[in-house]
1. Work out Rg/Rh (Cα atoms, Kirkwood Rh) for each of structures I, II, III, then name the structure with the largest result.
2. Using relative contact order in percent (Cα under 8 Å, 6 or more apart), single out the structure from I, II, III with the greatest value.
3. Supply the structure label, taken from I, II, III, corresponding to helix-only ellipticity at 222 nm (-39500 (n - 2.57) for each DSSP H run of 4 or more, over all residues; to 500) with the calculated value -3500.
Structure I
């Protein structure tokens, strides 16, 4: 009985996360400013990590957890890159004296 309730709650969480990703995608496309788009993009990354974790529970496998770590690293690096671009227009600092 408790397993059925837990699986129902996990499936409900997957649906809610799916709807939240759709709302965040709307904010990425229609965001009034670039920082709003960056925050929405970072939120999508966090939600996708949660979705992958829930799918790992539903499918009873641990191999998806490695994918969630890779998604977390990529989301972090892309957020840092976009934030640096928004801040100054340059991602990499090159100070060459030629």
Structure II
């Protein structure tokens, strides 16, 4: 069985629908049937998710190790955090 992202997301969506039906069933005489349907959907989604195979990891093709690029001076958070704080302080002082 080939596993794709859409099948995994579909299994998770069925599980979420089952949880919603089991927990948020309407308060009337037919609530137990909604809850039973929710539990069944939850179990079906969990079994479907667990039966899927994990995708095979792709082999690493990089020969050189990754090197993080050096930030420029204007990309530094040390510069922008105080400037943003000053702008927020001025705006809050003006809007009082």
Structure III
């Protein structure tokens, strides 16, 4: 899910991208757009709140969100190609506020 202050990289993706070995730029493909777009985005590391290990997020997340046309709280469906080291955004489901 897209947050207000970050776009955190899911743990399985950060492991496949081997970010624990060193921070690097990630290539990101937006397959949900017509025509598909590809950008390169930096990564950053932050300590987990429980103090055990790290989690990773994209730098310049606002640029990423704008390029992908993702809004805060949208649900993002993705895949990661280990061979090409590319994160592919396959689908974005807009957030719908529930009414009581």
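1. Largest value of Rg/Rh (Cα atoms, Kirkwood Rh): II.
2. For this comparison of relative contact order in percent (Cα under 8 Å, 6 or more apart), the top structure is III.
3. Clearly, the read-out refers to III.
Rule-based calculations on the coordinates, nothing more; no lab input. Owing to the predicted nature of the structure, the values given are computational and were not obtained by experimental measurement.
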